[in-house]
Structure P
């Protein structure tokens, strides 16, 4: 049997030091033969100096020792996460700590749960130690585990930031009670460590606050949704399903971050996973879909939903609330262009988890480019107000939709756009009235048809009076008529109406007037994004 020596006791005492005048004491009585748990009496000892003898008694199994980690100066030498869950296989968490090299030593607790200890090279402020352990708890997702299995949050020690005569603090039972036969051991590589092995392991894991914070800062995928980073850290697919969904969501993140290299990065990630897909399966089930268009994270599907932390996700660069989130709660589908003289657009959208898409209708390209109408229509149709994207990300999303745009032909008789209605009025004006018999009669507000050129000649004031005053069609401003004439194919002309007098008219060929009834073929919408600045946006 191993023997206990003074150097081991002193080293153990240094690592598990805390309040010097307040500690917990456990007096064993007998062992429960059914559970194997040692029965006994707990008490809080105060106003008595904690010495090396109490540590010796603990290790030898005479009296158990519980330490209040924080002292009266608000400092601590260790901090711990207490996970009182006994019905689950917790090896996944222990393996993750080792694989990712967290500055944490895991121990079996007295009651059969787990304690994750971080030991500091020198005493640190308890406030900062508590904050550090909360970050570790989140990264390992043990906070979500405890919340799902028990009421309340995960326990962090120290529980107080400072102790005094009124607030004596909460103690944590130390490991290695009766070190020769204890189950309260440190864990490493799937095995229980002896006291000597544990002391060596702790020595290797000693850290400072700066080192621990740098470790967190340098973890991979700190800009990804936290669920993806946590699943990557845990690599849990020996213990749970959802690998393909995880790969799909991770591929979405990788594509948002670097579209040119996302395929190889996803292949590398897949190779890292336990029970990975073959490269052929990965290409067929995930990569081929991601190449076609942009998707949103599978937030409501396992395993992502099991590791969801919305508040933290909104702070991540590629999380659901940041500009690169691509409206993670809103999934965009097909974009349609209806080919009228003035096209309009419909864009399919749906909330995650919904089966049916709804269509958002945009009257002009400008309404799409500036994004505000998209947000308003999402609020109206989906009862969801997504976060606004940065200009470059929105343009990227629109361009992705334009690659798959569907153009829908519309019969000219069904075209009710303002421009189409204007053409009808122009046609009525040119052909539905008594023609001028001579050029001179153009001055009498009539249209003259020139047989030689097969052209209609008219004055702009006469057409505008007919459209605006006679037909009460006031959609276009007077300044827009010059553009309208050009759009129709009209040409300005100076004609002589007498030997002494000329007038300015617009001419429109008979053939072009007849073409008003034909469908115009439009190219796909390709917005000139360069003319828009961040200020405009």
Structure Q
């Protein structure tokens, strides 16, 4: 039996997005799956099928020991956890937490086949799988992110495809408790219910109360009852919304366990939400969502992983904002008109996609997307109405085609749309820079192999370093090239040792890969394509699904 360790120490939604990978690994047979999770989110794992063992870690407790400077107790706590995990003798470790702490943990556990973030012998970060490195590079260049997080997880696990939805099993007792609670609020068994998720991890991710109230009033006018969802910290906001909607809203913020929230979302007709854990939970229990994306959220990489979900994105020029930025004027919140959202909810609840297409044309300031899966089984977005920022979208799809060919062995497909001369020129210039650097690396390799003097090696190495700096500056100026350069930088991090010739040879190979990738992208976007943009390779929804 193959023993698999999955480490995901991040949030509620990230754990649910691991469920297709767990299902895919479980389906291979003879696989025992252990999931290491922050103790606060262990309950989420209890509803994910296919997990053989949940291994909770008390990160809050460890943090308290460190803050109290009780280093001896902290050391013993870590040593105990690491020793217990090492004793399991895992065959494969998948680190889905992109953090230095998790990298140290994986290094200490020492699983022979570790994928994701780990640490080198010298104590430096080491990202050990191509799809993990691509994910890390995409996080830093999100305007051109090509794949959903779930698909990255699957590829890192070696699964070419998996279930095209998330999974969460609602236990029967939780379902009964929720039915009793709703009945106590006077909800009839067949009454139409719309849930609205109020909370989010940060203020920039929360839709303002005035917008929620306006949406609630429009939905109440159609006879639908509103359920307000969120955590305990969302209670003041929920009370403000509930008072404004009078008797039309039921406040359940902070009053449900994870299982009970799953039961609630299973019962409602639809969930309106930002990019939140409950969005993923609704998808996992089979409930449609109208997902609102603004601030740092993008539907491409963290959108609801299931077909036929509706995403509304505020495509302001600064989107997506950086996670570390505190926005003083979140104009993206106002792009999502409550009337547009209300009409979207009613049309999606009725399954009227032709009407949604009309609504997308009526509110062109909003980017409307239907979630689909392409011919390769990867999550994708089908624009409804006009394509926003078509140049950027064509470049994003070019990146998608490149990485499919590079890492999945798929045929390189044409990317529809008009030629992007300026972008192609920037990519060709990057290819030229990479070529010059590769030539310099080859010279360093020859000198090292021939036993040249140290002074000669240092002179050529300095020239190579200067050319690498030129590549970095080029990416800083030309955003369309940044993902290539970020990935190149992460690939170079894997180089280790003191054999100058071997290091120069590996550096040359990485630079030649950068040159090839930049040239391929330049060709993809630098020539016109016959078809119009609107889905990968001009494919229809039927083709993708």
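Table for the structure above
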quantity	calculated
Among P, Q, structure where mean projected area of the Cα convex hull in nm², for residues 223-286 alone as derived comes to 4.4	Q
Top of P, Q by FRET efficiency 1/(1 + (r/R0)^6) of positions 159 and 391 (r between Cβ atoms, R0 = 35 Å, to 0.05), largest first	Q
Structure responsible for -15500, with helix-only ellipticity at 222 nm (-39500 (n - 2.57) for each DSSP H run of 4 or more, over all residues; to 500) calculated and labels P, Q on offer	Q
Among P, Q, which structure scores highest (criterion: distance in nm of label points 7 Å out along Cα→Cβ at positions 103 and 511)	P
Structure (P, Q) behind the derived value 13 of relative contact order in percent (Cα under 8 Å, 6 or more apart)	Q
Distance in nm of label points 7 Å out along Cα→Cβ at positions 191 and 447 - highest-scoring structure of P, Q	P
Computed 1.04 for Cα Rg over 2.2 N^0.38 Å - originating structure among P, Q	Q
Which of P, Q yields 0.50 [FRET efficiency 1/(1 + (r/R0)^6) of positions 63 and 311 (r between Cβ atoms, R0 = 35 Å, to 0.05), calculated]	Q
Mean count of other Cβ atoms within 10 Å over residues 175-182 from the coordinates reads 16.4; which among P, Q	Q
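Just so you know, all these numbers are worked out from the coordinates, no wet-lab data involved. The structure presented is a predicted model; accordingly, all values stated were derived computationally and were not measured. Cβ atoms are built from the backbone, for glycine too; each structure is taken alone.
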